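Novice: See the structures that follow.
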Structure P
Amino acid sequence: MFVAAASALRVSELEQCIRANSRLRLAGSATTVTAAAPRIRALGPNVVLFDLAEPQSSFFVLARDCENSGAAMVVLVDEPAPDWTSRALRSGVRGVLPRDASANDLYSALEAAHRGLLLLDPELAPELFPSQTNSHSVENAPDLMEELTPREVEVLRMMAEGLGNKEIAARLSISDHTVKFHISSILAKFGAATRTEAVTIGIRRGLVLL
């Protein structure tokens, strides 16, 4: 993976965080976000982590470039406006988290992005999907939970973490076949065509909390 941030100090902090996880391999870094594009094209990382000091409209040009190169993107940014976040997602970004996100949240976002899943800071969901959150009040929350069985909710949340079928099966002590059955049921109940779409719906409905 590749790291780009607004300062050399921040790059160093993120590099240390990445190296602390044996499941991640750091391919390179850039000390400014704008300098990242040529290095990303040259190195071809699977995942790119961008740390932005603040939301930037110029970032979307770079995001499109990364998407075209096949790299999944995760962005750390403080207080992004809903329209900025929505545009980031349309530009191919797979994860948007606050800059003070915990290491575990960051690892989950990076692994999920690599698997083609989407992870968002849960505080962004009500602003991004107001029609969804406003139409499902607290009184309606039990009805939402009844749509999936408790086991299916567990599976959905593990999907959001970026876990594959075998990893979910191992964690829940069930067979791969049973995991596939649960995922098929989740997709059917949500009317979703893909795992990514199911996770997105789960985030919108408050079933997935990061």
Structure Q
Amino acid sequence: MCRTTPLVVSEVYASLQGESTQAGRPCTFVRLTGCPLRCVWCDTAWAFHGGERTTLGHVLDRVRALGLPLVEVTGGEPLSQAGCVPLCDALLAAGYEVMLETSGAFDLAPVDPRVRRIVDLKCPDSGEVDKNRWENLALLGPGDELKAVVASRADFDWALDVLRERLAALPCSVLWSPVWSAVAPADLAAWILEARAPGRLQLQLHKVLWPGADRGV
């Protein structure tokens, strides 16, 4: 591990997991700055720019001080920084349970499979459907998660077709997430039940617990 590996970090904080199959668990979040995608529903656009220029060693020290065994590396798009993979490797080496939240637009091959990869399936209403890196999906294992963020019934139908026709054999968990204020959770729940869709509904728990807050949650 090279503790001097550079990173640009928007925030490091302790909160509850708001999404994923780990929702509700105490977790340290390391939010890296920057993302080349521009999903129309993005709720962390403030992390596209700015941030603190620091080092991997300094980030590890901050994570250690927060004292939680679960750590998520997120963004922005964390894999847009070369230091993301070394950071994940260093967290694993230090004994943490590590999660990585990614858009799916960057190569997952360098990411240690012990990391729980949470990968977006970009639906058409995101405006970034062409950024889906389909070859990544073959790398997903039972501990990983594929997340479809749904902004409309058309998004749901598109993602369902993809899951049934192209991705039926994927071993990972499937998450359905409604875009906040665009799709009522009860509507998405009804679509899932009607279609007997694979996977599970997830809500953004942090938005329920801390409405209006976009940092440190």
Structure R
Amino acid sequence: MRESFHHEVLYRGEDALARLAQTRLVVCGAGAVGSNLVNNLVRQGFRSIRVIDDDRVESHNIGTQTYGEGDVGAFKAEVLQADIFRAVGVEIEAERKRLTEKNVDKLLEGADIVVDGFDNTASRTLVTESCRKSGTACLHVGLSADYAEVFWNEGYRVPREGAGGVDVCDYPLARNLSQFAVALASEALVRSILTGRRQNTSFTLNDLRINIENP
């Protein structure tokens, strides 16, 4: 392994990082969850990542996502792809497409694990149902107010839309909450790959409480 991953090699071992490098991930969404998660995963040894997102960077994204002022107006997936290559020399796959009922199976095809970081109920439902149908492992990462959850598909329930058509995925968000969620999701992925263990985790920021359960 390259010197860049010196500390991960010391902690997990070269064989472990080789297994992470061979795992094919599809990350749905390149926002507060997806952009930070992909940035974290490639620094832990992941190499095969496809990111699906058709949104452009907006100024209000900068506080919780990995993008800067100069990226406003550009497509998130493409900016993330370029940033990751500059940072660690890893070329991720950027799918600048809106996930729909017609293309969901194709976009998720070939994944060993799908990570759902979408911020809307409709897209989360498509990912959930597609993975259940295909039997593909899927990890959902959700954020709302001071609450975050990292749930495997077996124990996951798609959040309902709020009253008046307001989606509950349109949330107030503290940066620290998204960072905690990304750390929990990263460790959940690594443990699943290396040990086969899957645990669901929820976290509340105000009281710094982490709850762990088996799916």
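Novice: So if we calculate distance in nm of label points 7 Å out along Cα→Cβ at positions 38 and 86 for every structure here (P, Q, R), which label has the highest result?
Specialist: The maximum falls on structure P.
Novice: Right, something else. helix-only ellipticity at 222 nm (-39500 (n - 2.57) for each DSSP H run of 4 or more, over all residues; to 500) computed as -11000: which structure among P, Q, R?
Specialist: This value belongs to structure R.
Novice: Could you tell me which structure in P, Q, R was used to calculate distance in nm of label points 7 Å out along Cα→Cβ at positions 54 and 150 as 4.8?
Specialist: This figure was derived from P.
Since every read-out is calculated from the coordinates, none of them should be taken as a lab result. In this text the structure is predicted, and so the values were computed from the model without any measurement. Cβ atoms are built from the backbone, for glycine too; each structure is taken alone.
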